[in-house]
Structures are given as structure tokens and as C-alpha cells.
Structure I
């Protein structure tokens with residue numbers, strides 16, 4: 001909200017879009033400040049209540065998908081992620097279907113230790129948002145790729161249980177965790193439709 005204030009929005013409503021870690025923050029802001037949001041769009045990251053419910057399921061499927069979360073909390077995580085010309089990160093993004101040009105764009109921003117430490121510090125401070133959030137009362141678009149290796153179908157489909165406002169769940173077939181990189185035209189089309197349907 002401090003960023004919104006710095007952008008001189010004052011008390012005006014705005015559209016909020018978040019992916020993954022940013023999606024977790026977006027859900028929390030929608031819970032705490034529904035009067036400020038004209039709409040919410042989240043890519044990949046399900047509502048925290050749905051996510052936590054899936055993490056606790058006895059089949060362990062979502063817990064297995066999320067095992068990398070603990071690695072990000074380790075003190076040496078930045079060195080591991082960036083070692084050998086960011087091999088770990090490059091391999092992960094490539095396996096997720098992110099185009100090579102987009103990988104280079106990501107690394108232009110995060111491919112140095114200071115930037116990666118800053119990103120990981122934000123992730124560590126955010127935590128896993130274990131506390132339950134309330135029902136989301138903001139018009140919501142949730143975009144999930146069915147090839148996402150970090151978020152399973154149970155968590156994704158369960159998000160509908162925690163949104164009481166107009167809700168649209170869009171599944172992108174064959175798309176992984178980085179939908180904006182893999183299917184930018186479709187993501188933009190869905191986003192523009194959502195924004196037009198819920199003007200500020």
C-alpha cells in the first residue's frame with residue numbers, strides 16, 4: 001500500500017495483478033483492503049487457504065510440489081541459485097517452458113547476488129502466509145496452467161471456495177508455472193477482459 005501511495009493513487013481504487021510470491025501478497029491485500037481494489041488477478045498461486053488445505057492432504061502431492069520453498073529459506077540460497085551461471089535457475093525455467101529470451105530477461109534483473117538476496121529476503125519476510133485469510137470480496141481472475149509443477153489441481157480448483165465476489169478461473173492447457181512468459185497473448189487477453197468488466 002505504500003507503493004500505491006507513492007504512485008499518487010491517494011484513496012483511488014486500482015487493479016492488482018500478482019504472480020507466485022506476488023500472488024500471495026495480492027491475496028493478502030485483497031483480504032485486508034477490498035475497498036481499495038477494483039479487481040484482483042492472480043497467476044499460478046492459489047488462495048492461501050486453498051493452498052494450505054492442499055499442503056495438508058495425506059497424499060502429500062502438493063507438499064512434494066512445494067518442497068523447494070524450504071530451500072529458499074536457507075542462508076546460502078542465493079549462491080546455490082546463481083552458481084555456475086545460474087544453472088539451477090536456468091534449468092528450472094527451461095523445464096517450466098519459459099522461452100530462452102524470457103529467461104535472459106529474468107536473469108538481467110535477478111542474475112546478481114544483491115538482487116537475488118533482495119528477492120529472497122522478501123520471500124523470507126513474507127513467509128508462507130499460514131494464517132487463514134477471509135473470503136475475497138473483490139472481483140477475481142485466477143489463471144493457472146495445468147502443467148504447473150508447483151501448484152496442483154486440488155489447490156487451484158479449491159480457490160473458488162474462498163472467493164465470494166465474481167470469480168473467473170481460467171485453466172491454460174499445457175502451460176506451466178510461468179504463464180505470462182509461455183502464453184503472454186492469452187494472459188493479456190484474459191487480463192484486459194477482466195479489467196474491462198470491472199472498471200475503476
Structure II
């Protein structure tokens with residue numbers, strides 16, 4: 001089995017658990033979504049591979065910054081790995097999200113900005129174009145992605161139409177990728193005070 005290994009504080013626990021299963025004899029190969037996850041997984045003895053070796057991923061386990069409960073639309077990227085996370089998610093048959101109940105929202109953008117990965121050259125101009133879409137764009141201080149890019153944290157407020165906004169951001173020159181993951185998650189395991197609840201994406 002080929003398993004995509006997510007990035008971030010919650011995904012780190014999932015990778016730790018997979019490391020324990022590896023020591024117990026579970027056989028799989030992991031495709032990491034960041035250099036940090038690759039380092040963690042390697043230290044745990046998880047065999048690693050690339051999408052070049054395995055272009056189809058059976059299952060990816062990752063976290064999220066916001067989860068729209070009905071649609072399972074996501075905001076991701078606070079950990080700074082959104083580009084690689086989206087590439088691996090796009091190659092996956094299933095994208096399973098693990099999170100706690102604080103990440104559930106009725107509408108995306110209610111609590112978190114949308115991270116937007118941009119090329120360093122002319123990032124100020126890219127930020128102005130994003131602001132014309134309604135964002136308050138803030139450069140993430142002293143941070144560079146694994147791909148050598150910057151991140152602009154773009155607060156749009158409540159996002160009424162995430163798909164339309166995703167298309168608008170995609171059209172901005174200088175944008176590499178953004179943290180709106182729409183129609184990608186297949187299910188989510190949410191930790192609540194009453195135990196773990198499982199959510200499934202509703203029909204679109």
C-alpha cells in the first residue's frame with residue numbers, strides 16, 4: 001500500500017502511529033508531503049518513496065486548519081506544505097483528514113486565512129492582486145517553503161463560494177498554489193468531547 005504522509009501538528013501524530021505499526025510489521029511505503037515529514041518518517045523506520053516511483057497513492061492522511069463539515073472543503077497550509085500536500089492529495093484515491101472539533105466551521109474563512117504560496121520575485125505585486133480579490137494579505141515572516149517560495153496569509157473573511165474564489169486565486173500571476181482544498185477530502189475523523197466522529201463528503 002502507498003500512503004501519503006501529511007504535514008503539520010496533527011498529521012505528526014498520525015505519522016508517529018504509522019511508525020509504531022511499521023515496527024509491529026505493517027508493510028507499506030510512505031510518500032511524504034514535506035521535508036519535515038520525510039525526516040520524521042525516516043527516523044521512525046517508515047520506508048519512503050516518491051510520486052515518480054508510485055504515481056498513484058492509495059490513501060493520504062493529513063490534517064487541516066478549517067473543515068467545512070457538510071462538503072469537507074478545507075483550508076490547509078498553516079504548516080507551510082500546501083503545494084506538496086495538494087500534489088499528493090491529487091494523486092490519492094482517498095484523502096482522509098484527522099482533526100479536532102475546533103477545526104469544524106460552517107463556512108471556510110470563518111477563523112483562518114487562506115495561505116497562498118507565491119514566487120518571491122515581485123511578491124508585493126502578487127499581494128496587491130490578491131487584495132483586489134478582497135483579501136488582507138500578510139507575508140508570513142521569516143518563512144520559505146520547501147520549494148523556495150513565500151506564503152501570503154490571505155484573510156477573506158467568510159467565503160461564500162470557495163470554488164469561485166479558488167479559480168480567482170489560480171488566475172493571479174505569481175501564485176504557485178493556495179490552501180483551498182475543494183472536493184478533495186473523502187472523509188474526516190474529528191475528535192470531540194464525546195469521542196471520534198467520522199464525516200463523509202456529501203454529494204456535490
Structure III
């Protein structure tokens with residue numbers, strides 16, 4: 001920034017407490033997790049720098065997913081082999097395909113957009129719902145999916161917000177960038193691993 005190079009800072013939905021869906025960009029920060037607190041502290045400093053004219057913008061993202069995502073691939077392999085999977089019933093995500101996240105970053109870079117921008121999927125789904133969906137796609141025994149509480153795995157504070165969605169209307173209005181519904185996004189993540197399973 002000191003050299004007038006535009007910087008898009010990637011932040012997170014975790015700067016909020018997860019108590020409301022589709023959080024507006026201007027909503028007060030209220031992080032619960034340590035990760036969220038660190039991002040929020042950085043946002044506050046950058047906001048002051050933006051107000052002084054620094055070439056920086058903030059892009060808040062929720063869960064970014066890509067084809068072959070390790071956790072879902074492991075669930076696919078286990079279910080295809082008739083083995084149980086233990087998926088959190090109280091951990092949710094609003095998945096965003098990595099390509100769409102990259103498009104958002106590229107758009108901000110191209111126009112050196114200041115301010116706070118947000119991008120997430122439009123709806124939350126739980127880990128347990130995703131595991132059950134994989135079982136249906138594989139025609140596996142659905143009783144192999146064992147929903148459990150995140151606390152049973154010792155997950156840290158802030159791991160189970162009720163909501164992870166962000167109001168992404170500004171990116172949609174300015175650049176036409178929007179995240180599809182969660183299940184088509186999940187389909188895209190699963191396709192690569194399913195192809196690998198079928199060729200074994």
C-alpha cells in the first residue's frame with residue numbers, strides 16, 4: 001500500500017457471531033473464534049487506512065470449496081467401502097466454489113475497489129446433510145452416516161455458528177458475481193472424486 005499497489009484483504013464471515021443470516025457488510029463486528037478476532041482487528045486497522053485513501057479493499061468470504069475437497073473425498077471413499085462416517089450435525093457452511101471466489105478477487109483487483117465486499121453461498125447446509133447427500137448419490141446405506149456434535153471432537157470456540165451466510169448483493173450488483181445454491185456447488189466438488197471411484 002505504501003507503494004500505491006492495490007491490496008484486496010481476504011477476511012471471513014467469522015468476524016460476526018453467526019447469530020443472523022445474510023449479514024450486511026456494515027453490521028457491527030462480533031467475532032467469537034480466535035480466527036475471527038484476528039481478522040476483525042485487521043479489518044478495523046484497514047478501515048481506518050481506507051478512510052485515509054489507502055489502496056485497499058476487504059473481501060469477506062465464507063467456506064471456499066473445490067473439486068476433490070479432502071473431507072468430502074474421504075467421506076465418499078468410506079461410504080463406497082461400506083464404512084461409517086461421523087459428520088457434525090451442528091457445523092454449517094454456505095459453500096462458495098473456488099472459481100467464483102477467484103472471480104470476486106479478480107474483479108476487485110481490476111477496478112481497485114475500496115470498501116467492504118462480501119461473498120458466500122445463499123444458504124447454510126450442515127456437514128451431516130452433506131454426508132447424507134453423498135450416501136444418496138452413491139446409493140450407500142444411509143445408516144452409515146452418523147451425525148455427531150462438533151463438541152465431541154473438541155472443536156474450538158466459534159466453530160458452530162448458527163449462520164455463515166453473508167449479504168453478497170454488492171458484488172452481484174456491481175460485477176454480476178453470485179454463488180449458486182449449495183447443492184449444485186456440492187455436486188461440483190464431488191464430481192472429480194466420484195469419477196476416480198468409478199475407475200477403480
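Just so you know, all these numbers are worked out from the coordinates, no wet-lab data involved. Here the structure is a predicted model, which means the values were calculated and not measured.
Things to note:
- Structure (I, II, III) behind the derived value 11.7 of Kirkwood radius over Cα pairs in Å, for residues 55-110 alone: II
- Entry that produces -7500 once helix-only ellipticity at 222 nm (-39500 (n - 2.57) for each DSSP H run of 4 or more, over all residues; to 500) is calculated, selected from I, II, III: II
- Which entry (I, II, III) yields the derived value 34, 19, 13 for semi-axes √(5λ) of the Cα gyration tensor in Å: III
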